[in-house]
Structure P
Amino acid sequence: MSIISMLDKNAHPIEISEVSKVVSNALDKAKNLSLSNEISIDEYYKVWSERLSEFDFYSDIKETFKVPTFINGAIHAFESFFLRHSNKRLRVLDGDFMYHEIIWRLPALGGAEKLNENNPIKTGDCFIVSLPFSKNGNVNINISQILEDCTKLNVPVLIDMAYLPLVENISNLTNQDCVEDIVFSLSKFSKGLERVRIGLRLQKKFVDDPVGAANFIGMRNNLGVLIGNEVLQKFPLNYPHIAFKDKQHEVCKKLGLTPSDCVIFGLGGDEYSAFERSGVNRVCLSKVLNS
C-alpha cells in the first residue's frame, strides 16, 4: 500500500499497540467486577488532574475550574451546553468541528453563524471553540481578544480540548471569565478509545443540566471510566505526541507537508487540495504513523 493511499481527510487516532494492551487488561479486570462497581468522580478527577498538570495552561485554570463531571466523550458536554443556551445564536470559527453546525440546524435551537471580523460576537450569542484548533491542529489561534469580547458581552463559552493528547503543550489560557465549560476526551488518544466514550468536563460551579444531573444520580459509563483511569495511570496525557512526534516530522518531510502542532496532521500546499478544510489542506497521517 502506498503512503498516499494511507492519508485521510478526516481525523483519526493512531493505533498504539501499548495502549491497546492496557485497554485489554482493563477489559479483563472489568470481567471480575459487577456493573454496579464504580470509580468515584473524586478518584477520576484526581487522575485527570495529575495528567493535566503536565500542561502549562492547567495552572491558569486549576483553582477556578474545580467542578468535574464524567462525560461520554466531548460531544456529551457539547449537547448540554447547546441545550443550556438554546435561546442564543451559536458562534463558531470557520473550520471548527462540523458537528456544532449540524446539530444547530435543529428547529428548537437558535441557529449557528461563523464568527469573523464582519460578523463579530454580540450579546445573545454563545461561542464554542476547539483548542488545539480542529481546522489545522495548531494551538496558537489567538482567541484572547474573542474571549475578552465574550466576557464584556456576557457571552458563554465552551472550550473543547479533545485534541489535547496530540500536542506537546498549551502554554496559557487567559481571559477565562466568560468560559463555562472546559472539555477533555480520550477519543483521539489511541484507536479504539473513540468507541468507549471517555471524557471530563470542568466547570466553575455545579450546573444542573443533563450532564450534571446524570452524574448526580449515578448514570455514568463505568466501563469507560475504568478504562480511562487505567490508561491515564500508565501514560502521560500527551503520550501520542511524545511517541510519534519524530515520525510525524519524518513523514511530513518526505511528503512535503508542514507538521501541525497535532501529531496526527500535516499541512499541505496546492498538491493536497483534495484534503482541503475551510481553506487549509489538513492531512491526517495516523495510518502512516502506525505503519
Structure Q
Amino acid sequence: MKLSFFTNYKVFLLLFLIVTYSCDSETADGIKKSDLTKDVELVTDYGTIIMRLSDETPKHRNNFISLVNEKFFDSLSFHRVIQNFIIQTGDPETRTQNLNTEDKLKKSSDLIDAEFRPNLFHKRGALNAARMPDNINSSRASSWSQFTIVQGKRYTDSTLDIAENRINNWLAYNKVLNSPKFKGDVDDYQHLIKKLQPIKEEDVSEEDMALYKTLKTKFESFNFDSLAKIEATTMKTYKYPQAHREIYKSNGGAAHLDQNYTVFGEVVKGMDVVDNIAAVKTGERAKPKKDIRIISARMIKRISYDD
C-alpha cells in the first residue's frame, strides 16, 4: 500500500522531532545540551545585558542556566552597587513577590563548590559568584544565586602590586584555616553557623547558643590574622600573569578578587548598561535609593558581537 504525500510528511515530521529531541538531551544536572552553547539575556530597567557563561566552570554554568530557565532572576533587584567596582544581584529577598519556602531553604543551605581557574580573572565585565567570607566559609564555596558584574577601575603597576599583596594575605589566611591543626575546630564552628543561619535568634536553643559561644571564643583565640601574616612570608605567593596585568592597566577590573572568588563568565554586550547602573545614587549598604530590577532573564542564541 502506498502512503500519501501527507502521510509521508507526517512520518518525516515525527522522525525529525524525535531526532531533534534526542540530540537535545539533558546533562547529568538536567540542563539541555543546547543551552550550553547559548548566551544569557538579562533585561533590566536600564537596558539589556548579554552574558556568556564559561565552560571551564561547569558547576556554576549549569546552576546559572537552571536559575534562568526557572525564571528565578525575574523581578529581582540590584541590591548592592559600588561605582568603579561591581553591581550585585540574585538575592531572592529582593523579589517583588513573597519569598517562597524553597528559596528560604536554599538561601541558607545550598552552595556551589569553588571553581578557580588561572585564566579566568576579574577583568571589566567578568561575572563573579558572591560568597560568604573565609571565617565562616573556608572552602570559599559560592552562593547558589547571588552574583556580581565587575565594572572595575584601571590599575597601574604599583596599585596591582598592592592588590597582589591583598590576594596573598587572603590566600594565607585561608591556608591557615584549612591546616590540619585547625581544620577540625574551624569545621565545627562553621557547621554550627550554617545550622543556625536560617533560625531567628530567639528560637535558637540554649544548648546551641552555649555551643556557639564556646566555639566562637575558641575560634577567636587562635588569632588567625597573626598566623596568616607568618604564613604569607613562607608560602608560594600568587603573581598576576603579565597578560592579566596589561588588561587591568588598559581596561580595568577588580584585580584584588582574583583566586578568591569564582569567575564564571563575562558580559559580551551591554557594559554601557552596567556603567549606568553603577552610577546611580546609593544609600546604606550600597543599596540603590531607587530599585533597579531585572525584568527578565532567558537563554538566547549565541552570536558574535562588535566590540
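Readers should treat all values here as calculations from the given coordinates under stated rules, not as data from a laboratory. Small disclaimer: the values here were computed from a predicted structure and weren't measured. Cβ atoms are built from the backbone, for glycine too; each structure is taken alone.
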- [ ] For mean count of other Cβ atoms within 10 Å over residues 199-206, the calculated result is 20.5, so let me know which of P, Q that is.
- [x] P
- [ ] Determine which structure produced the value -10000 for helix-only ellipticity at 222 nm (-39500 (n - 2.57) for each DSSP H run of 4 or more, over all residues; to 500), calculated from the coordinates; the candidates are P, Q.
- [x] P
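Comparing relative contact order in percent (Cα under 8 Å, 6 or more apart) across P, Q, which structure shows the greatest value? Don't skip to the end; give the middle numbers.
Numbers: P: 28; Q: 35.
Largest calculated value belongs to Q.
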Open item on the list: One of P, Q was used to compute log10 I(q)/I(0) by the Debye sum over Cα atoms at q = 0.06, 0.11, 0.13, 0.14 Å⁻¹, and the result was -0.26, -0.79, -1.05, -1.19. Which label is that?
Closed with: Q
Open item on the list: When FRET efficiency 1/(1 + (r/R0)^6) of positions 151 and 279 (r between Cβ atoms, R0 = 30 Å, to 0.05) is computed for each of P, Q, which one produces 1.00?
Closed with: Q
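Can you tell which of P, Q yields 55, 35, 21 when Cα extents along the principal axes in Å, for residues 111-246 alone is derived from it? All intermediate terms of the calculation are to be shown ahead of the outcome.
On the way: P: 45, 44, 25; Q: 55, 35, 21.
For Cα extents along the principal axes in Å, for residues 111-246 alone, the value 55, 35, 21 is produced by structure Q.
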